[in-house]
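What follows is a group of structures, each given as structure tokens.
What follows draws every value from the coordinates through simple rules; no lab data is involved. Please read these numbers as outputs of a predicted model, since none were measured by experiment.
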Structure 1
Amino acid sequence: MDTRKKNKLVATNAYPHNGELLKAYFTEHNVNRAELARQLGVSPSTVMRYFDSQSLQLGILWKTSQALKHNFVSELGEKLDVNYSTSREIELENELSDLKSKFEKMEIELAVYKNIVGK
């Protein structure tokens, strides 16, 4: 097997440029790169190199997410062409369904009360 080709991605399987994801967030939110570098324990030039990196280690994304209180891992997951719901989303969908059901019952009760009072 030609090892030079094993790491090449087919265009349809290409993944988002992680560095550009970070760079866009930094620009939009005016992030202080030097402060982030201190929090991550790296040099400011290392943070700048992250911007050029197509693929960043999960640990870097994780630590950066924690430092900036922004979920870059989730943001990348949203770009993945796979239907997936987190356990929290499923929990919220179930809660919404329950609330809709209760609301419908209350609308029926209200209609009954209006009918009784109207007579």
Structure 2
Amino acid sequence: MKKVEAFIKRDRIDAVSRAVHHVDGVTGMTLTDARGFGRGHTGDEVHPSEEMIHDFHDVARIEVFCRDEIAEPVISAIEQAAHTGLRGDGKVYVLPVEKALRISSGERGEAAV
């Protein structure tokens, strides 16, 4: 199993949600409001100035737990729907999931996802 975690621009939430819904086998998605900053590739000085320390931007954090075989379609759906071509489109991370448990039924492993 995999956890696909994406940080995207808030104005791309609807497009990403629709795209993830269309991936066969996806059983759910979590959306969390978050704030963050990124370094970018502008060539700016390495050490941020004091006024930049609190320069966070509102972003959306999306989490999808899925079977290994649909992780790549989920990643592609997020990438295509979140892409604007502008700086700050976001990041996608993929992590292995060791265990899963559905509390209501006691199902474990992929059946719990």
- Item | Of the structures 1, 2, the one that -22000 was derived from, the read-out being helix-only ellipticity at 222 nm (-39500 (n - 2.57) for each DSSP H run of 4 or more, over all residues; to 500) | 1
- Query: With percent of Cα pairs over 26 Å apart computed per structure, which member of 1, 2 shows the largest figure?
  - Reply: 1
- Task: Check the numbers for relative contact order in percent (Cα under 8 Å, 6 or more apart) across 1, 2 and tell me which is largest.
- Result: 2
